[in-house]
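We did not get these values from a lab; they are worked out from the coordinates using the rules stated. Keep in mind that this is a model prediction, so the values were computed, not measured.
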Structure P
Amino acid sequence: VYRLERPPVQIYVDVNDIGDLHRIEKDDATGLILGGNVTLAVAKNTFMKFSEDLVFQHLRHMANHVDLIASVPVRN
């Protein structure tokens, strides 16, 4: 929904090519880092992948929760 009282947007910034926003990094010291532009579908798959590790077993519950919060089109 766009506000009608504001002037139209002049510039759009495409953040899809910013690698750090798509970053997925596992670090034993800090845990799992997901970039801000990682889709919920990719996050769910990542959670399932890393939940095999004893330290990250809780990620299986997070992956299951993603199924409850959004439909597939919204996740992507």
Structure Q
Amino acid sequence: MYELMPNEKKFVQIINIKDGGFVEFNFAVGEAVMNVELLLPYRAFIEFCQNNRVSFFTKEQENELLIDNKNWKYGLN
């Protein structure tokens, strides 16, 4: 595999580990609030994280994401 957008910071946030060893997670490039939800088998998740040199969301980023999701859901933007 190769690294996506090598000059950008990338982040992951694990949402859930499902039966069967699948990891459900958010993946962001640059800003935590601009993310996609992905699902990969555990080994593929580890490889994805290593190849993309990801960091885990900070508490601040997690809070920003919660606020943004609430604003989006309730139309507060």
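Quick one: relative contact order in percent (Cα under 8 Å, 6 or more apart) came out at 30 when computed from one of P, Q, so which one is it? Structure of origin is Q. Thinking of P, Q, which structure, once P(r) over Cα pairs in 10 Å bins from 0, in percent is computed, gives back 19, 47, 28, 6? The structure behind it is Q.
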